Structure I
Amino acid sequence: MPKKRDNRGRHKGAKGYVERIQCDNCGKIIPEDKAICVTRMYSPVEPQLARELEKKGAIIMRYPVRKCYCVSCAVHLGIVKVRPEHERKPRGTIL
């Protein structure tokens, strides 16, 4: 059976076994290299209050938060898009 993707949908390479993690949205257990991870900055202070404090010279700390999603949740949340047909890997042609 032909492979759909050269990397089999993973970033593993020739590593063998990879740890499993839980999707932060649905809780599904997925391999760490297959998960789509997003790092966003998080501030515990509300944005409106933070702007006022920064005008007065205060320094508001922001913390990086790393969230990992399974493929279906990443598509649903709009983090990754479904590629158009002309950008997909060409399927075998019928002779």
Structure II
Amino acid sequence: MMNSKLTSAIGFSMKAGRLKSGDFVVEKLVRANNARIVLLDAAASANTKEKYLDLCRRGETPLLEVEELGRWIGKPGRMIAAVTDEQFAAMIRRAAEAG
């Protein structure tokens, strides 16, 4: 379930250029240990979920499942995104926990 604090935090990180989306880019960021948190759309395929759960577990990168990710970042259809800044990642985690 998405709350307004969470959607705002995701929007802020997008506007600040600290959120990258798309399978190839996010996979590269996680493998290089440059993703501070990975956002996975709840509607993503089982294969995509499994791939990122495994990648994030190995890289010790937090993963957060969200609703309608593409809509919140202004890129409909996107199922995966990564935040590259620790402050924005912390803001997203706090908003998700408060949700």
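Each reported figure results from applying straightforward, stated rules to the coordinates on display, with no laboratory input. Note that the structure is predicted; figures quoted are calculated from it, not measured. Cβ atoms are built from the backbone, for glycine too; each structure is taken alone.
Of the structures labelled I, II, one was used to calculate distance in nm of label points 7 Å out along Cα→Cβ at positions 27 and 83, giving 3.4. Name it. Only one of I, II returns 3.4 for distance in nm of label points 7 Å out along Cα→Cβ at positions 27 and 83, namely I.
With helix-only ellipticity at 222 nm (-39500 (n - 2.57) for each DSSP H run of 4 or more, over all residues; to 500) derived from the coordinates and found to be -4500, which of I, II does the value describe?
On the way: I: -4500; II: -15500.
It was calculated from structure I.
With semi-axes √(5λ) of the Cα gyration tensor in Å coming out at 39, 18, 11, pick the structure among I, II it was computed from.
Values: I: 39, 18, 11; II: 18, 15, 13.
This figure was derived from I.
Computed over structures I, II, mean count of other Cβ atoms within 10 Å over residues 3-10 reaches its largest value in II. Taking relative contact order in percent (Cα under 8 Å, 6 or more apart) as the criterion, the highest value among I, II goes to II.
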